[in-house]
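These are the structures in question, set out in turn.
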Structure 1
């Protein structure tokens, strides 16, 4: 097979290996592309789909999760409550209409004692292999994109994003570090059980949805909470022949050298300037042994099509010669502009995305 005959799937995998595909892979999370005529046109121009289903089932024998919807201040709010022998934890969240993204209004952890309940929930969790959804998704995807296996966030990231909020976590790390530390340890121990389940799955790629940003951690927090975790994760997954893909989509300049030292294979959702604080060229120079799968800068989607096209061309220039590089969309695009923005990006990649890129 010649390089020019690559399917979308082969193109993605080639780039993930750090090698040179026939063209720059252009992808979007499957759930972010509305079905219909726009989808058909974009996919006919080889926009690939990406999904990361679970390869495991979760059980909590002594915990019940109750969910309901209520009306607050004229909005529909989703309420989730963990009911345990030690007490209850409740979360409230709403869906933001512009981007259809979910926002937490009230976190599960509201006081120090809640960490004891959270630790119980974590330790009560049992992970069982369930590869059926992945196998079906991969069969349905065929050559039109990539299906990988999803794991959970690093304990520090999971705590502040899912359970506490950033302010609460940082305050509690100072005021009640032992309580927080026990939860971190519980998550870490359970994650290592989960890794073995995922490592035995039929997926070649393991995706960690960490949402890393330097704005949420000082370098010392990275060194304490993230670096050791990534080392251990890489050791397990590489031993089983898996690629490790980590969602690092925020500010990265302060962490760029630390990211370079991790065993992460693919920096996914890296968001270059002007939305992020690092250019693609700087990232390529710093992370030479890693594939970079960018998130097209979200702030540019709302610009006029010629500006979107110009940014696409500039990113292709900075990505030259194109090995180990993928262009993607990993965040919601506003309904009012998604068709024109994705259309402009697609046209530029269609015209100028052949590899090696000219620069």
Structure 2
């Protein structure tokens, strides 16, 4: 889809012929995946979750014909070609392996983080290769409209050589209950969006330094509440990703704000914008370039949003990969590199130093 300035904030749906089976009936599935799939005209054949009644309620809302009693029963359904999983990362690998073993399942869309550890992610990558099947990982921020347009601007060289990038988040996530049982919080479950999209924009970093502290609002035990990561990329690009999940006091009568802002500076221009997720608005982008705008700020616009519209792109790239034989844009092999970056961030926090990505084994 092209905007008035010739950019492509949203994908063109090239393939939608495969039947999807959805595992999970929580917010991300009910409000994002299925809303996007209806907009795109994707085929959803069945749904299952841990609780059949919850799956049945979501099925009724989205006109899904079949409700299975268990995720395993859905995986065994011979009419299903793609498994779409929205499950906790400690339970997801087992479902992925069952789907890899089902002859009729052609591909799997997994949630991020793919697994609780980098080692488990590597194993899933290798098992998918052995099975000759596609695993794609739902790094949906790559399909946020501002990030897609920013990537086009960078690829065209309109900002010259990138120099500095920042992502500044001041917002409070609704932490899912299952996260209370894990020893990793913000870096693995929120920063992973930003670290992955920085890889999407600038390639693989050389090193990361991550500092963290506890979040005063989060009641359950955790180490990485508020996090700040500094990344160095080949060519000298420096990037900072900050996840402030405290974001100031939140109480009656206290004026405060949520936002996610980003900025990229280059030798020939600068781009900046917002991610609309905290207030449910479209993301934004403005940029000025010596090369193409005469140094004046211009603002491409669109009406779509990260949630739910980006989820069209995530499922579309998987279906197109199946149809075309090309590697998916969100391949499991690429996601292992994002998992390695998260792992390096945790090592950095533990050891109080910058960690080279070359020291993280992804073989």
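Taking mean count of other Cβ atoms within 10 Å over residues 58-65 from the coordinates of each of 1, 2, which one would give 11.9?
Structure of origin is 1.
Given that distance in nm of label points 7 Å out along Cα→Cβ at positions 162 and 234, derived from a single structure, equals 2.4, which label among 1, 2 identifies that structure?
1
Check the numbers for distance in nm of label points 7 Å out along Cα→Cβ at positions 18 and 290 across 1, 2 and tell me which is largest.
2
Quick one: helix-only ellipticity at 222 nm (-39500 (n - 2.57) for each DSSP H run of 4 or more, over all residues; to 500) came out at -11000 when computed from one of 1, 2, so which one is it?
1
Could you tell me which structure in 1, 2 was used to calculate Rg and Dmax of the Cα atoms in Å, for residues 114-225 alone as 16.8, 46?
So the calculation was done on 2.
Only the coordinates and a few stated rules stand behind these numbers; no lab work does. Because the structure is predicted, anything quoted here is derived from the model rather than measured. Cβ atoms are built from the backbone, for glycine too; each structure is taken alone.
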